[in-house]
Structure 1
Amino acid sequence: MNAQQIKSLVKKAEVGRHQVDDNLYLRISTSKSASWTFRYKLNGKRKEATLAKYGDEPLGLPLVKARALAANWKALVRDGIDPKIQKNRQDFSDIRTVNNLANDWLEDCRQRLKYPEIPERVYRKDIAPHVGELPISEVNPLDIKRVLKHINDSGRPTIANDALIYCKQMFNQGIKLGLLTNNPASAFDNRDAGGKENSRDRFLTVDEIEEVFNTFRENQNCFVRQNYIACVLLLCLGVRKGELLAAPWSEFNLDEKVWKLPKERSKNGIPIDYPLPDLLVRYFEELKVLSVGSDFVFPNRRASKRFPYISPDTLNAALANLFKKGQLKVDHFTLHDLRRTCRTMLSNIGVQPHVAERCLNHKLPKIMGTYDKYDYFDERKEALQRLTDKLSQFF
């Protein structure tokens, strides 16, 4: 298997273990992350160990280096040495820089978190550029303060809070491994980062919805058609942005007008069948044409090793650009506020609370959720059709 075939497998997110060489495999998990694994037999027992994450260094390994490492491990097996035990010893002795420590910490994140790409993205974009190449023993509180200041100066207080949490976790990992005696981020709290995060209550009024979608249409040169349709779907379905943008066509049956979101991709682990109103089916049919044979509803618009579908940041950046240019004349809102707007509009048109909550794939209150296993599909179908009919005048 060559590098191009590897890229194709990762792009298609074909879940499973794919053989590359005699002992080398590419493993693609249900969370769409790819890693190199080494399978071997020692003392009559079959074993498997993870070599590294697939990708560019420092956070991953390309095919050439994965093959070289697998060859070294194969030599160890021939000498009767278990490469997995050898790796565990070498991994810790080789941790010298913050990037080295981050690799170890992020590997733990991949094992225990449902969305490990979130801390990985924050580390890669906002932490590594400032401290990644430093020896871990030389990182001090002033370095942490510089990281937080850079993020805050860019107007992203929530990310600053996240970055502080991740710095604390990462350097605590160094303490656990006996590589550090103190955590340079431990003295900081959210007052030093992004401040206290208050629950958002922003939603769009009917007049604002009309203004916003008019603006989207008037700026198609920078807010492309796929972005426009994505916002229509977020508003009319109330679906989470990440679940929509990463959706594969295999989850859709447009003839039956239903989107079957599996538990593996649902943020709360609850599968749901989304009934699709007629207008939204037509939008999905348009997206089918625009996707030009891709397996994904919103394929990535440029070559990327991170996602085979559109980056979660792309839509955010397009919306932020309209605000930055002064094109949007409404108070600032985020894409997640469209989900809150959907829920508010459902109440406005008289949809019963328990039906509206299930429209957004929220868990029902504890007692109701425990005993009421009915999923209200027909009721949700009617509710979403009424909502879409009401909003269609603005699209």
Structure 2
Amino acid sequence: MSTVAIRILVLILSILSLGVVGAPAQAEPLYPQPDPDPFYAPPADLGSLQPGDVVRTRRIDTMPYVGTEGWQVAFRSTNSGGNPIMGVTTVLIPVGVRNPPLVSYQALINSLGSRCNPSRSLFNGELQDAVGAMLPIGRGWAISLPDYLGPNVAYGAAKLSGMVTLDSVKAAQRVTELGLADSPVAIAGYSGGGMATAWAAALQPTYAPDLKIAAAVAGGVPADLEQMALSLGFDPHPGFGLAFAAAMGLEREYPDRLPISDQLNENGLWFREFTHDACRRFLLFHGAFRSAEQMAASKSLMDSPQAREVLRENSLRDFPGVPTVPTYLWQGRYDTLTAFGPLAETAERYCKAGAPVQMVPYDIAEHMTAAVAGFADAWNYVEARFRGEPAPTSC
């Protein structure tokens, strides 16, 4: 993932805050083209299932990932409004390893199209961190990569991503032929994937209390979207395509509370149509040095109570839940793209609540450099939890 990708969280309100001034409604949210494969179609009785229940499974060819066997699992999950949705995860298992530990790896998606989700992008070249995601395989662990943005590819919806992540683990453990029912579980991710992971850890005690997780490791976590949004402007930016995509993703998840498309001008509506099925590289290339001012029918920076409320609802700093699983967090102390303070404050709150948390700062400013610096120790932390060693804390 390019360094510029995380700037979506600093720029996001240049789109989100448009929905309070003036113009009459012009457009409903624009959703991605549905995947034509019937495997992705939800059953009519989806609402009768419980979160994590398996809908269907299939064996897949994992030729690009030598030494693995693979399955895809469709399951019932929940969106931000509490409604049933269908999720999909892709599970890869090292050949010849029986009952391996399981790592749910929340990859970097940063996209709006269904073909950009890991169940597709693992095999079409779009997945940004496919090589890094395979590192657990080298340790003899199974790996599950959920399409954690849900069927509408709701980029930016952090709470949604946490629920889908938890349900994907449940589903993987319930598929008999995978042999993972009794496997120890860890969840992991960085940046947007770290946000999904950290949310899953915080939601687990209330949303999935029956799910046992041995460790959660998350780095580069955007923990306060509202604070980050306060520093934005309307100037052209190289990462504008991702900021726009995040705004469209949140509108998909909160169509009644964030009618962003109502406030786009003709150019903005065209760009929305042009990018509504796009993946990261397309968004970055075609969005480079565009701006919210070019797309908006009006300006109203941070004047929308609804926009700010949604940002808070998707900010870990404002969520009162506390993880009970051993949690390892790391962040660049001088990272200007993903602020250190909100995550450090969140970790301190966890500590005061008695959570087993280790917060590791790195004296690094560049966002993705901190990912490289931190993942080795994070995987060692996971391995120690799989061995049953007591979790260290920084509390």
Structure 3
Amino acid sequence: MFVVRAAVVLVVAEVGIHAFGRLFFLSPGLGGPHASFVLSFFHWDAVHYQTIALHGYDQRPLTVFFPLYPLLIAAVHATGVPAPDAALALSWAATAGAAAALVHLARDCLGLERWWAVVVLALWSPASFFFFTGYPESFEVLLLALVLVLVARRRFAPAAAAAGVASALAPFGAFFVIPVVVGMVQAHVSARSAARPAGAGRLAARLAAAAVVGEAGLVAYAAFLWARFGSPFTFDSAQSGWGRTFTYPLHSLIWPIVRTLAGQLVGDPRYNANVVATDSIDIAVALAALTAVVVLAVTVARQGVRASVLLPGTVLAGLAVLFELSNAPAGGNSPEALARHLGVVVPLFVAGASVRRAESLAGLVAASAVLGTVAQVFFFHGMWFT
């Protein structure tokens, strides 16, 4: 499944670049205005990860991009590999690992009959092409799948350690300790029901230790920012420089719908198609994510909260969707990266795989793959789909 998806990504990139070149010139890109097969994988935020890998955090606004991925690029680059090639090698390797981890999670830990559908939906999600570009999303999927596997097997110490690594990768990584904590509480309740009670004090100490370990990467990054810029929360305050703020729930869903209906597009005529396409994809993914959270919640309720192996991932998915739909632009007409951010929430794909009718599942995969291909074409030509 990974090889097929990777081949499609390469074919779309090759045909698109040679047939159309770079059509859009407003986006930052490593290749400037010129078409290049390799450099077409690096637009928008991918450029900033390259800058950090090569020059460090020389600008305060760059602190919104967490350090683990640039550090990995820099480490591979130190061996003589060009930084863009290093980024692609890392992302592709992480995607292959994520596919294997998803198989293990869906088939062996969750016991899903259609375990393969989880992997297919993840690899063909609307933002799945980001897994093959100079972005850290593939590592997010890999680490989240690993955390959920370890929680399902009640190996909470290594799960917390994996969450701690993820917390240095991206802001969403700070959420990965949540399923660890939920799983530990769930295991404690089950032990009490089985007449093997554990002390509340001991549980509290273990939860505190898991929380500390699960946020270790974020704490280390905050300490660096404190030393470098004088504030441990520079990455948060820098959000305003990118025109983003935490606002009312569902803002990131409501605003693109309003903008589309009202026709409030930016003045540049080349931007209109970008805004419409990106908004359409974001709206579709947001609605699908909300539906998936409801499906997960209903499934957990039917299985019983105490026994459901889906509970830790469901709590994470619900909070992640709420956060992403409430973290929106402070103003302006800039389209969002909503599909990209929601495309790494592994439990959402688990819910999608629960579609019962085979033809409905096939239709879901087809629609997702079409959106993913369209989004890739837009991104590779320098258009806005960050």
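Please treat every number below as a calculation from the coordinates, not as lab data. None of the values given here were measured: they were computed from a predicted structure. Cβ atoms are built from the backbone, for glycine too; each structure is taken alone.
Assorted remarks:
- For 22.9 (mean projected area of the Cα convex hull in nm², calculated) the corresponding structure among 1, 2, 3: 1
- Comparison of 1, 2, 3 by distance in nm of label points 7 Å out along Cα→Cβ at positions 71 and 359 - largest value held by: 1
- Computed -15000 for helix-only ellipticity at 222 nm (-39500 (n - 2.57) for each DSSP H run of 4 or more, over all residues; to 500) - originating structure among 1, 2, 3: 1
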